[in-house]
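Q: Structures for review follow.
Bear in mind these aren't lab numbers, they're just calculated from the coordinates by the rules spelled out. In this text the structure is predicted, and so the values were computed from the model without any measurement. Cβ atoms are built from the backbone, for glycine too; each structure is taken alone.
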Structure P
Amino acid sequence: MAITNQYLGTGHWAYRSFKNDPDLSHDLTQGDNTYCPEFGQGILKLVTHPDGTLTGTIGGPGWELKLQGSVQLGNPATLWFRGSGVVSGAPWIYDYLCYVVPHIPEGVDQVPALVGSVTRAIAHPGGDGKTNPAGVVASFFAVYQGS
């Protein structure tokens, strides 16, 4: 299914983000449990509007952020949005920039996908008792689940 300008990301997406670590010495295929490249995961629910705005939510167990942003048409289309909310009593703000992966003409079983970066806009407490600092950037992808 190709993403068209008709919906440009509207729907539910399985979201995963990863730390931007170029170190390939961690052999994840051999059960290296000492390293976790994952930054976050959840369900991304997007609604794009005819005026070019974007709304929705992103969340998982115990957390949810409300999204507001915009869509820029192009090849590929660009989505910019900000997620904000209160999680465990602390404000969270994350900024997202992603691209709609174009339809690959000879692609087999291509699933619509978004690829981009997420930035922690403000510091907030982490689950380990430490503070997660502002400015951290991670890469993400989201795969379409349906509407």
Structure Q
Amino acid sequence: MTTTNATQAITAEALSGHWTLARFVYRWPDGRELAPLGAARGQLIYLTASDDQPGRMAVQVVAAERPPLDPSDEASLVAHFRSGFAYGGRWSLENATVHHDVDIASLAFWQGARLSRAVTLENGRLRLSTDEPSPQLPEGGYTTVLEWRR
């Protein structure tokens, strides 16, 4: 029995719905990888556009294990802030690139920004990637890869 990679057409309908995070890493050209949140959990929701509404999206990614929050302790607050991100807004698809036009975000500088991601759909998995530097590693030189499953 042979196994083949089933690449799926990239359409708004194929992206639409709920996705669960399978993997979040930074990948360098030499193959080295770093999971910036360690084991992570997340969800991504794409709602398709209708005649009177644009497509909408929301994403949240957090470290799978976080210490208990102590709201009176500044270090605890900082650790929680650094342990994930979330944003939502409009989305559109252009060839194999999805654009997220951010309305609201846990990182204020993402509000009003367009975050573009290369899209791959293969074997029931959605891969979103970008070479834009992350606030965690602003020097860049790597690709951010988020893999999602239904």
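Q: Taking -2000 as the value of helix-only ellipticity at 222 nm (-39500 (n - 2.57) for each DSSP H run of 4 or more, over all residues; to 500) derived from one of the structures shown (P, Q), identify that structure.
A: Matching structure: Q.
Q: Give the label, chosen from P, Q, of the structure having the highest value of distance in nm of label points 7 Å out along Cα→Cβ at positions 20 and 100.
A: P
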